[in-house]
Structure 1
Amino acid sequence: MMKLLIIDGNAILHRGYHAYPPLTNPKGEMINAVFGFFSMLLTVLADQRPDYLVVCFDRGKPTFRMNMYAGYHAHRPKMADDFFPQVAIVHEILEKMKVEIFELDGYEADDLIGTIAKNAVDVFHENVVIVTGDRDLLQLVNGHVKVLMPVNGFTKTLFFDEAAVEEKYGVHPKQFIDYKALIGDASDGYPGVSGIGPKGAAKLLQEYGTFEKLYQSIGLLPEKIGVKLAADAEQAALAKKLATIVTDSPIQFDLAKCSIKDFDLKALRKAFEGQGFKSLQSRLDTIFGKETEQLALL
């Protein structure tokens with residue numbers, strides 16, 4: 001089997017923006033997030049040696065989850081004005097490289113990633129590595145789908161297969177949605193069951209298996225826990241819907257259009273020159289050779 005690398009564009013851009021100090025290109029434009037994004041891209045291309053690559057972005061418009069729950073993402077601080085132009089710069093460079101980009105009104109990048117990952121495995125029978133800082137995507141992990149997550153800025157990465165998810169969170173990836181339903185998600189702005197934290201949620205799911213079986217067994221639980229579950233049953237059910245990544249979003253995915261060998265490395269080198277990314281140019285030459293104009297990860 002060959003390997004598809006899926007980059008969670010917004011997540012990596014956000015991490016780059018906060019990981020690096022203010023940087024400007026020769027035009028005086030802020031490019032710390034751009035630098036972080038392509039630094040991470042070069043790292044994973046070198047480490048993972050994928051055969052295919054796609055990048056998914058949020059559109060920045062209302063999604064179906066916001067329509068489902070008004071508080072979804074409502075409390076998140078507004079990104080600085082110098083962040084959004086950097087998203088456009090990354091888009092432009094990726095397009096010149098001939099990288100396949102996916103984004104869709106009404107959906108988050110997570111949903112497009114979930115759809116592409118499922119399609120890559122079920123239809124094209126390939127392995128998938130997702131690069132993200134968003135732990136929600138751990139629900140997609142299975143025998144053929146792994147998650148690579150940068151931590152401490154970009155200085156370290158964690159690689160999650162099924163065993164790593166269980167070791168870290170105490171639940172199987174198939175239980176991760178139920179886990180989120182019980183604990184909620186402060187970063188996304190929705191509650192789970194009040195008074196049940198990560199350890200308690202993991203313990204309950206280890207014993208009862210699923211969210212549904214847990215609720216069917218309320219009468220068997222210690223009274224204190226049963227009361228908590230009953231009191232917040234409605235918001236926990238909503239949390240499960242909000243946490244669930246869509247794997248059938250209406251996008252057209254063609255793996256053949258995502259081959260690394262079709263990318264324009266010359267355009268990427270020229271873009272790095274234009275942004276003043278001398279260190280990234282050097283890394284690019286080290287990884288792929290100075291004279292190569294097409295990516296060939298052999």
Structure 2
Amino acid sequence: MSGFVEKPEPIQVPGLVHLHTGKVRELYQNEAGDLVMVASDRISAYDWVLPTEIPDKGRVLTQLSLWWFDQLADLIPNHIISTDLPEGAPADWAGRTVVCKSLQMVPVECVARGYLTGSGLVEYNESRTVCGLALPEGLSDGSELPAPIFTPATKAAVGEHDENVSYEEVARQVGADTAAQLRQATLAVYTRGRDIARDRSILLADTKFEFGFDGDTLVIGDEVLTPDSSRFWPAESWEPGHAQPSYDKQFVRDWLTSAASGWDRKSEQPPPALPQEVVDRTRAKYIEAYERLTGTSWN
């Protein structure tokens with residue numbers, strides 16, 4: 001059992017129809033048929049959306065995605081139409097809301113990996129492969145791969161795990177031409193992001209993208225290269241052979257699995273509220289990632 005500890009009631013706004021509550025985002029449609037995406041301050045861990053929010057998290061994710069969309073504009077179009085606040089929307093939506101195109105989304109999590117960790121490390125330790133791709137012997141947690149790899153996953157519902165699949169399975173599900181486009185776009189965007197991040201002393205270990213079609217054109221959507229969709233590591237402390245410190249939910253995960261939380265991850269009980277110290281340290285990590293990547297101060 002997993003999902004929302006306390007599922008929120010969506011805010012109703014005149015002229016907008018609420019479509020979906022995700023782990024982090026609320027999705028609406030306006031009268032023109034465009035989508036309105038609002039990033040909340042919710043945070044998830046271990047397939048649970050926690051009852052405690054991280055202040056400013058939704059704004060950080062939105063503003064960082066917008067910055068990255070600008071860096072990637074020559075590689076692939078994105079879904080953004082406007083950042084104007086819809087008429088009648090609450091003031092709290094400012095900075096966390098985008099109006100975007102309604103795309104025909106491809107039901108694949110497009111994951112790129114440049115370093116070995118997470119579920120890729122688990123599979124590598126079992127078979128020396130990741131998503132069916134053979135890798136050399138001698139790699140460990142945090143090792144840089146010889147070249148970035150495309151390791152897709154199926155999209156799961158809230159509370160369920162995405163499942164890694166082979167490229168051949170993606171081609172079977174969405175067609176060979178679309179699969180080839182997804183792989184090419186994923187690796188191109190990852191490589192651009194990796195190089196920009198590296199110039200700022202951050203390693204982009206892995207990341208996931210979502211793509212859709214606007215007519216016949218492949219478009220990148222949702223969020224891009226944020227601490228929620230990516231593993232960012234400080235380059236100065238990178239040392240293969242063990243887990244790396246990262247700009248994401250590390251403090252949340254560490255506290256939930258510590259004795260201090262009193263929570264048994266294997267039980268069916270929902271996790272408890274986060275203590276203020278964990279909230280504050282997590283918020284600081286998201287803001288540090290934003291500031292190091294963009295070179296601008298958070299305000």
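Since every read-out is calculated from the coordinates, none of them should be taken as a lab result. Since we're looking at a predicted model, the values are computed, not measured. Cβ atoms are built from the backbone, for glycine too; each structure is taken alone.
General remarks:
- Answer label among 1, 2 for the case where helix-only ellipticity at 222 nm (-39500 (n - 2.57) for each DSSP H run of 4 or more, over all residues; to 500), calculated from the coordinates, equals -13500: 1
- Each of the structures 1, 2 was assessed by distance in nm of label points 7 Å out along Cα→Cβ at positions 14 and 214; the largest value belongs to 2.
- When FRET efficiency 1/(1 + (r/R0)^6) of positions 54 and 198 (r between Cβ atoms, R0 = 35 Å, to 0.05) is computed for each of 1, 2, the one that comes out at 0.85 is 2.
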